[in-house]
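The structures come next, written out as structure tokens.
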Structure P
Amino acid sequence: MTMTLLTTNTSSGDSTSSFTSKINSTYKLYIFKFIDINPATDAQDFTFQANASGQSGYNEYVTTTYFQAYTFESGGTPALAYETSIDQAQGTSFHPITNGQGNGADESAAGTLWLFNPSNTTYVKHFYSRMQNYHGSNIANDEYSAGYFNFTAALTNIQFKMGSGDFDGTIKMYGVK
């Protein structure tokens with residue numbers, strides 16, 4: 001497996017981070033690496049959505065699931081939770097890959113999103129993510145999300161943003177052969 005760095009988006013007080021080129025049939029797997037993602041507004045979700053070829057608005061139909069393992073900074077019992085409120089069933093909203101992320105200097109997020117075969121025009125577009133995030137309520141989260149975009153056109157654009165407000169951080173997009 002060979003990973004090729006295709007592009008790096010560095011955000012500093014930006015509302016979105018969009019990847020509008022280099023998602024094509026060259027690679028069947030794209031990996032996005034998130035480094036020090038930090039919202040300006042406390043307790044925000046870091047989210048994403050996509051566009052099918054020729055579409056705009058980042059509002060494609062998506063079916064998703066989300067769960068997290070977490071522990072409190074103050075101690076207490078760690079837990080594993082399936083978050084039904086984050087799931088979408090043929091929804092068109094941006095899908096959270098972090099939940100309630102804090103905006104303190106020690107509350108950034110890091111992780112990875114895998115996007116499978118986005119240029120295929122026969123099948124839906126599958127993805128999954130794993131993120132580490134420090135919640136606005138002093139909780140360390142290990143977050144897992146998966147799902148699919150329900151269209152068979154090529155997926156050509158992907159956008160990341162906070163639920164509200166701007167953010168800082170770096171997102172790297174890799175193609176994998």
Structure Q
Amino acid sequence: MMLDRRRVLMLTPLALSAVLGLSFWEMLARMSAGKFDPHAINNPLLNNPLPDFSAPGIGDQKGFDTAALRAATAQKPVLVNFFWSQCIPCMQEADILGAMASQGLPIWGIVWKDKAAELAKYLAKFGNPYQRIGNDPDGRISIDWGVDGYPESFLIDRSGVVRWHASGPMTADTVRDELLPALKAIA
């Protein structure tokens with residue numbers, strides 16, 4: 001009996017390694033077939049009403065809360081973009097956000113744990129597509145929205161429900177293939 005127990009204990013790491021290896025192999029196969037997108041994260045807010053929050057202003061930016069966002073979305077859908085001034089992917093999506101704002105899409109930003117001076121430098125360098133920017137000084141708003149990295153964007157419909165979510169930087173492909181169809185669906 002002691003011998004059987006030793007064999008089991010010795011084979012357990014081998015079995016775990018085999019399972020992990022097969023899982024990794026399957027993930028790679030799905031990625032190469034275009035059936036796995038590591039950015040396709042199901043956010044818990046999708047198709048649910050906005051959470052209650054209050055994002056104070058930062059620097060000369062006017063903050064906002066749930067009531068202000070609901071009032072704005074009653075007029076027109078709003079894209080809420082979570083970002084950070086030190087985030088390279090946030091910098092990469094700045095031109096896309098600017099183009100969407102210039103085409104009339106209201107974009108409200110929530111900046112994560114930032115300092116007013118750093119945010120001002122970011123906006124001076126990359127432009128300001130945001131109608132309002134609220135601060136998330138302790139990260140609580142990001143947690144309540146289910147944000148797991150920066151940038152992340154949420155499309156809010158006229159009834160205050162999250163209808164679309166993107167994790168990662170906005171690209172021309174994301175806008176064309178995902179955001180514009182989502183906007184059309186809720187129009």
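FYI, it's all coordinate maths here, none of it is from the lab. For clarity, every value in this text was computed on a predicted model and none was experimentally measured. Cβ atoms are built from the backbone, for glycine too; each structure is taken alone.
Here are some notes:
- When mean count of other Cβ atoms within 10 Å over residues 72-79 is computed for each of P, Q, the one that comes out at 9.9 is P.
- Highest-scoring entry among P, Q, by FRET efficiency 1/(1 + (r/R0)^6) of positions 8 and 64 (r between Cβ atoms, R0 = 41 Å, to 0.05), is P.
- Test item: P(r) over Cα pairs in 5 Å bins from 0, in percent calculated as 2, 9, 18, 22, 20, 15, 9, 4, 1, 0, pick one of P, Q: P
- Here FRET efficiency 1/(1 + (r/R0)^6) of positions 32 and 80 (r between Cβ atoms, R0 = 30 Å, to 0.05) was derived from just one of the structures P, Q, and that gives 0.75; the source is P.
- Answer label among P, Q for the case where helix-only ellipticity at 222 nm (-39500 (n - 2.57) for each DSSP H run of 4 or more, over all residues; to 500), calculated from the coordinates, equals 0: P
- Ranked by FRET efficiency 1/(1 + (r/R0)^6) of positions 104 and 136 (r between Cβ atoms, R0 = 25 Å, to 0.05), structures P, Q are led by P, which has the greatest value.
- Once relative contact order in percent (Cα under 8 Å, 6 or more apart) is computed for every structure in P, Q, the highest value turns out to be that of P.
- Parent structure of the calculated result 2.5, given that distance in nm of label points 7 Å out along Cα→Cβ at positions 48 and 152 is the read-out and P, Q the choices: P
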